[in-house]
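Trainee: Below, each structure is written out as structure tokens.
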Structure P
Amino acid sequence: MTDDGRTDFDFIVGGWLIRNRKLTDLTDRACADWVEFDATTEGVHLLGGLGNLDTFRVADLPGRGPFEGFSLRLYDPATRLWRIWWGSTAQPGQLDVPVEGRFTDGVGQFFAEDVVGDEKVGVRFEYRNPSPAVARWEQAFSYDDGVTWQVNWVMDWTRPE
């Protein structure tokens, strides 16, 4: 096995409980109202370790009801970069623009340019996995080409007991 980065997301594999904190309206940059909810996820390896997939399930997302999503992550050994796609029941038949990046010193940062609510935004995903039983993911948007970032969704992951 190599340590070129392809094992960075090995912590995803298996089951997790997720405590979410999310802005209620990601299309409104002035939104300051947060909602909290629980979810579960299950991650699996793909392509001999060059990828992984996790499912995301919420029994009752406030204001929406049941919600499902998934993340597909693929690793390119030539560039040592990960690409991450997100799909969900919020936008059936579509994948979000992939974010791209890598882990450095235990923190994974992944970036893309996208359009949210008819406005061009920078998107950042950040992953931390300080122990086998705990992980954190954050999503942030930038409206000024990455000078500042507004965190709009935080997931705190714990292993079920």
Structure Q
Amino acid sequence: MTIEEITAHVESLGGTLTLAPAPGDPAYPEIAWGDHFFYYAPGGEVPTTTQPFATIITKDYPDDSTSNLNRPNTFRLNIHAGAEAFTAQLGYTPRESSTHPADPTTKDAFFPHPVYATAAWLSVINPGPHTARTVRDLLDAAHTRARARYDRRAD
């Protein structure tokens, strides 16, 4: 899957706001240029009370360099999977993730997010034939949960 394919899928779910800061965009810090942040925000405004339900990161961050994203043509999709889906994919709970070694540089394989694993975030570098179907399912479920949170706050 490409970044464009993932973005198109997420946007097809409806109500999604995609932030994709471009190089030179003065509204965002340089570190965010090239990355994508997906929110459920049917009004088109960035929510101030919630985090994105998925992100695509295209480079290493100062506090998150274990995936070696500075390799050519490499990106990492991060999905707020929820504890049940996290456990179903990896065979252990988010709280147990620190006791299970994972290689955060392997492409087309799920692993706990290097920073947010305990919050039930899953990651995959360059999703491909082994993960694409599950990626779509996880994105659909993350979008549904984000929408439910939005709807609860709107009531």
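Trainee: Out of P, Q, choose the structure whose coordinates give Cα extents along the principal axes in Å equal to 40, 37, 28 when calculated. Walk me through the numbers on the way to the answer.
Mentor: Details: P: 46, 39, 31; Q: 40, 37, 28.
This value belongs to structure Q.
Trainee: Related question: Comparing mean count of other Cβ atoms within 10 Å over residues 106-113 across P, Q, which is largest?
Mentor: Numbers: P: 15.5; Q: 19.2.
Largest calculated value belongs to Q.
Trainee: Separate question: Using the calculated result 0 for helix-only ellipticity at 222 nm (-39500 (n - 2.57) for each DSSP H run of 4 or more, over all residues; to 500), pick out the matching structure from P, Q. Let's see the in-between values first.
Mentor: Values: P: 0; Q: -8500.
Here the read-out was taken from P.
Trainee: Please compute distance in nm of label points 7 Å out along Cα→Cβ at positions 66 and 130 for structures P, Q and give me the label with the greatest value. The partial results should precede the final answer.
Mentor: On the way: P: 3.6; Q: 1.8.
By distance in nm of label points 7 Å out along Cα→Cβ at positions 66 and 130, the leading structure of P, Q is P.
Every number in this text was worked out from the coordinates using simple rules, so none of it is lab data. Every value quoted in this text rests on a predicted model; they were computed, and no experiment measured them. Cβ atoms are built from the backbone, for glycine too; each structure is taken alone.
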